[in-house]
Structures are given as structure tokens and as C-alpha cells.
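Multiple structures are listed underneath, in C-alpha cells.
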Structure 1
Amino acid sequence: MLTRFRQLRDRLGSSDGTVDAWLGQAPWSELVLPERLAATPSMIVPDERALLYALARDHPFERGCIIDAGCFLGGSTLSFALGLRARADGRRVPLHTYDRFVLDEETPLAFPQWLEGLGEGDEFRQLFDRNVGDELALTDVHQGDVLQERWGGEPIDVLFIDLAKSWKVSDHVHRQWLPALTPDAGVLVQQDYVHERCPWLHVLMELLSDYLEFRAVVGGISTVFRCRRAIPASALPADLREQLSADEMIALFDRSAERFAGQDRGIVECARAVLLKDVDRTEEARRQVASTADRWGEAGQRMVPALAWVQAYVDGS
């Protein structure tokens with residue numbers, strides 16, 4: 001694959017053309033996962049693991065590092081680390097992994113087969129270490145509250161975000177990391193984009209559409225963006241919900257939603273109901289839930305739990 005990168009670079013004459021053309025080919029869709037990676041417990045689906053593995057193995061990495069933000073039991077970390085092991089050029093690319101490694105209320109109920117004997121508030125770093133194994137030598141693990149983390153400005157070539165689970169955390173991590181994305185070649189993966197709980201991601205990515213180009217949906221949940229040009233810190237709101245009006249946020253969200261169809265569109269419309277609830281438009285949020293259920297309720301197996309969660313959220317239960 002690195003040979004293909006060099007051929008593309010020679011033909012197109014820039015890292016811009018190289019990375020963009022590679023993303024357009026979606027090579028991760030044809031990748032067979034290493035057996036160990038396929039067997040590792042992870043919330044991210046095989047297609048997402050293939051994407052991260054391919055990025056670590058094949059990205060030119062002329063300047064920057066990898067950020068793995070929200071690793072849970074190590075599926076994303078191992079994807080990146082094994083990809084780095086497989087690089088044809090043998091290059092040692094810095095890999096930074098972030099997580100609290102403390103269980104919330106829902107996760108032990110959702111994944112009891114992986115978390116036997118553990119409950120809310122328990123630390124699970126030992127499970128991460130076991131799953132990543134020898135590849136721990138390839139990553140700098142940052143354990144703790146990401147709100148206390150400050151990025152020093154080093155260039156970032158690949159940024160995987162799977163911890164922007166609230167308005168506040170999203171504001172912080174994007175202000176820390178997005179200005180460091182390398183222009184032309186930087187790749188951003190938003191893991192919770194096609195998800196019912198994180199509408200702020202749609203609002204922010206559309207706000208930054210002059211800088212970040214939407215390229216793909218992977219695994220029915222993650223989305224891939226390429227950094228077209230440097231993102232100035234001034235373009236990133238310190239508090240997205242305070243600095244934009246409700247109408248502005250809804251308009252940006254709706255622009256993003258137009259990209260999706262089928263079950264993906266249904267899930268995104270569930271997130272629209274969350275946005276409406278969060279900007280104090282509860283009756284509109286209820287109408288959105290009803291409309292989404294009517295239009296997309298049978299679009300796929302994810303719709304039933306998504307609609308149930310969003311209905312409860314909108315109703316305050």
C-alpha cells in the first residue's frame with residue numbers, strides 16, 4: 001500500500017492528492033483483519049477497526065502523530081498499533097491513547113461478557129493492558145479526565161475521537177486537537193457521528209466545513225473527514241451551545257443530515273431530537289421523535305433501541 005501511496009504522490013504531485021485519493025478508494029473495505037484484532041473485545045465494529053489499522057499502516061505520516069481518543073478495552077489502540085507494526089517503511093509514528101478507564105452506569109449492563117465482576121465506578125485499565133499486550137510499547141497512554149489534558153501543538157495526522165460524549169467534552173477536545181491537524185493530509189474520524197446521542201458533532205463539523213471535508217461513513221457509525229486547510233483556534237467556539245443560536249445550530253445540523261439515507265438518516269434524525277431537547281424545544285423534539293419513528297422506524301435493527309432511548313431522553317425519564 002505504501003507503494004501505491006508513492007505512485008499516487010508521484011502522479012498527483014502532493015500529499016493532498018495522495019491522502020484524498022486513498023480515502024476515495026476506501027481500501028479498508030477490502031482489508032482482512034489480523035486474527036488477534038478481530039478477536040479483541042471492542043465497541044467498534046470490524047469495519048472501523050479495519051479503517052484505523054489501514055490508516056496507521058498506510059498513511060504517509062510526513063509530519064504528525066496519531067491520537068486515539070476513547071479506547072475502552074483497547075480495540076482502537078490495537079488497531080492503530082498493529083497497523084504501525086505492519087508499516088512497510090518501519091516508521092515509528094507517535095501514538096497517544098486517552099481514556100478515563102472508569103466504568104459508567106450503562107457499560108457494565110451492555111457488555112457483561114467483557115466486564116464480569118465490574119460495575120459503575122470501577123477501573124478497567126487492567127483489561128485494556130491485557131488486550132493491547134506487547135503493543136503497549138507503541139503508545140503513550142493518557143489515563144484520566146480528558147478535560148484536564150492540554151495538547152502542546154505537535155502536528156496530528158490521524159485523529160480518532162470516541163469520547164466527545166457531551167457538549168462540554170466536545171468543546172474541549174476539539175479546541176485542543178483540531179488546530180493541530182495537518183493541512184491536506186490530516187484525517188479526522190468521528191466515531192459517534194451516526195449516533196443518536198451526539199448532535200453537537202454534526203453542528204461543529206458543518207460549522208468547520210471550510211476546513212474539514214466529509215469523505216466517508218464507515219461501519220454505519222464512524223465518519224471520515226480530511227483536513228483541507230489549517231483550522232485556526234479562532235474558528236472553534238469555547239462553548240458551542242452558548243456561541244450559536246438555536247436556529248443556527250439546527251440549520252447546521254440539517255445540512256449535515258442531508259448526507260444520509262435509510263437507517264443512517266433515521267439515527268441522525270434521532271440525534272436531531274436530542275438537539276431540539278437541548279435547546280429547550282421539547283415539543284419540537286417530541287414531534288421529531290414521532291416523525292422519525294413513522295419514517296425510519298423499520299429502516300434497520302438499530303432504530304428500535306435508538307428511538308426508545310431518545311423518547312426517554314426527550315420525556316426526561
Structure 2
Amino acid sequence: MEARRLYIQLGSQCNCDCIFCATADSRHLPNLSFERVTEHLALGTAQGFRKLTLSGGEPTIRRDLHEIVGVARECGYTHIQVQTNARALANRRVSERLFEAGVDTFLPSIHGHNAELHDAIVRANGAFDQTVRGIANTVALQRTCVSTNTVITKQNYANLPELGRLLIDLGVKQLQLSYVQAEGNAKNAIRDIGPAMSDAYPFLQQTIELSTQVQVEVLIDGIPQCILSGYSALARDLRDPPRVAGVADNNDVVLGGTPDKLKTADCAECHFSSRCGGVWRKYIEMYGWSEFLPVPSETSL
């Protein structure tokens with residue numbers, strides 16, 4: 001049986017200010033103390049978790065991150081991932097130290113193909129150059145193939161193929177392209193920066209095609225299979241959902257909440273109905289249902 005994965009949000013503080021950030025309104029709050037994090041780690045292993053993801057805010061701004069990773073290894077976590085904007089990883093020694101402590105994989109986020117676009121989205125001057133160097137360092141050091149995450153917005157969707165080319169040149173082997181979410185403090189993000197999925201699709205298609213040519217995998221998150229046409233198999237909803245949980249500050253291991261997504265009665269007739277999570281309610285309020293046409297069961301996509 002595959003080991004279950006535990007997520008621990010170390011805090012909301014960050015060295016970027018992304019336009020889609022779900023934790024921006026809590027950034028003034030202190031990060032979890034080292035002692036509290038170690039309690040969470042012990043609680044997770046006691047309940048059978050052996051895979052761990054550390055997220056934020058931005059985990060790498062913590063000076064004790066390598067110590068947290070070391071404790072996680074001592075607790076028995078066999079796989080440790082850090083979700084990051086990769087700015088701190090531009091320092092090769094920081095990257096090396098975290099790998100030495102026990103990090104298996106980083107999941108760097110990058111949201112534009114050049115400094116002008118990326119820095120505007122994350123609202124931090126100089127972030128693009130640091131993130132690119134950080135990704136290059138993880139490619140050089142990480143024993144497994146490097147994956148990146150990009151949030152699809154009105155600002156960047158037309159440049160996804162250019163971003164894909166950049167990441168391929170850097171040696172990234174998996175691109176995750178995630179439609180902007182509508183959770184937490186980012187509940188109005190779709191209204192403000194979310195493109196129509198049908199507008200974004202041609203650029204997704206170009207990115208997929210150029211990646212496939214060089215055997216780089218693409219995952220699409222947050223866009224239903226009916227939009228993706230011949231690339232529906234790349235949708236994350238088609239994959240086995242991971243058994244994940246997070247740790248609340250009262251030391252409870254809790255399953256993630258149900259996303260605020262909708263389906264119509266017509267969705268029941270779709271070939272992908274049982275494997276589709278639906279569409280964000282905020283998206284439907286913006287764009288309606290006209291894009292989403294049920295795929296007949298006999299249709300092979």
C-alpha cells in the first residue's frame with residue numbers, strides 16, 4: 001500500500017506577494033514554532049504517515065528548515081518534499097544543505113517566462129532570476145526528475161509555451177499547470193485574474209505538444225477533462241487521488257476541506273463524471289456553463 005502523505009503548513013510568511021496568494025491576509029501572523037512543528041511531525045508518524053510535504057507561505061525563509069527536515073527523517077518520514085518559490089535555492093549551498101538534511105524533492109513554482117512577467121505576478125523584483133537559478137540548482141542536485149508548478153492566470157496564459165521552452169531548457173521533466181484556485185484568501189482570484197479556460201486551452205495545447213516532443217510530462221490541475229479534448233488523460237482528476245491530510249494548530253490530523261466546486265445535471269452523462277471534481281463556483285459565476293459539454297461515454301479522448 002502506498003504511504004500516505006502529510007502536509008504541514010509551516011506558516012504564511014513569504015518573500016513574495018503573489019497576486020493569487022491564498023494566505024496573504026494571514027502573512028502578519030507568526031510562523032509555527034520549531035517545537036510545534038516537531039509535535040506535528042511526531043503526530044503524523046504516530047498515525048501512519050510516511051510521506052511529508054512542507055509548505056507555506058515560503059518554507060525556505062525559515063533558518064531552521066534544515067533542522068525541521070532532519071527531525072522529520074528521525075521521525076521516520078521516508079519522502080520529504082518542500083513546496084517553494086525557489087528564490088532561496090539560488091544559493092547553491094542552501095540547496096545542498098537541505099538535500100543533505102533529507103529533502104528528496106523540491107516543487108518550485110514559476111509563473112512567467114521572463115522577469116517582467118514573473119516578477120509582476122509574484123510582486124517581487126528580482127524574483128525571476130533567483131527562481132531560475134534555484135530551479136537550475138535543483139536539477140543539478142535532485143536525484144529524481146524535477147517538477148515545477150505554474151498557476152494559470154490572465155497575465156501568463158498566452159505565454160505558457162515560452163515558459164515551457166524555458167523549463168525544458170533548464171532540464172525540468174514535469175510541468176504542472178494549475179488553474180488559479182478560489183480558496184482561502186484567494187476566493188476572488190478567479191474574478192480578478194482567472195482567464196476563461198477555453199481561451200487558455202490553445203496555449204496549453206501548444207505547451208503540451210512541445211513538451212511531449214522531448215518527453216517532458218505535463219499535468220493539468222483545475223481544468224475539467226471536457227475542456228482538454230485529446231489531452232484529458234493529463235488532468236490530475238484522472239489520476240488516483242492522493243491520500244493526504246494536513247495538521248491543524250490544535251494538533252489534529254485533518255483531511256483537506258471539500259473545494260467549492262459545482263457540477264450540472266448534464267455532468268452525470270459525461271464519460272469523465274466519476275473522475276471529475278467539477279468547476280469552481282466562482283468560475284461559473286464569472287463565465288457560466290457554456291464551455292463545459294458532457295463527453296459521451298463512447299468517445300475516446
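Things worth noting here:
- If helix-only ellipticity at 222 nm (-39500 (n - 2.57) for each DSSP H run of 4 or more, over all residues; to 500) is computed and equals -10000, the structure in 1, 2: 2
- Ranking 1, 2 by mean count of other Cβ atoms within 10 Å over residues 261-268, the structure that comes out highest: 1
- Mean count of other Cβ atoms within 10 Å over residues 133-140 - highest-scoring structure of 1, 2: 2
- Ranking 1, 2 by mean count of other Cβ atoms within 10 Å over residues 101-108, the structure that comes out highest: 2
Quick note: the coordinates plus some simple rules give every number you see, no bench work behind them. On a predicted model such as this, the values are computed, not experimentally measured, just so you know. Cβ atoms are built from the backbone, for glycine too; each structure is taken alone.
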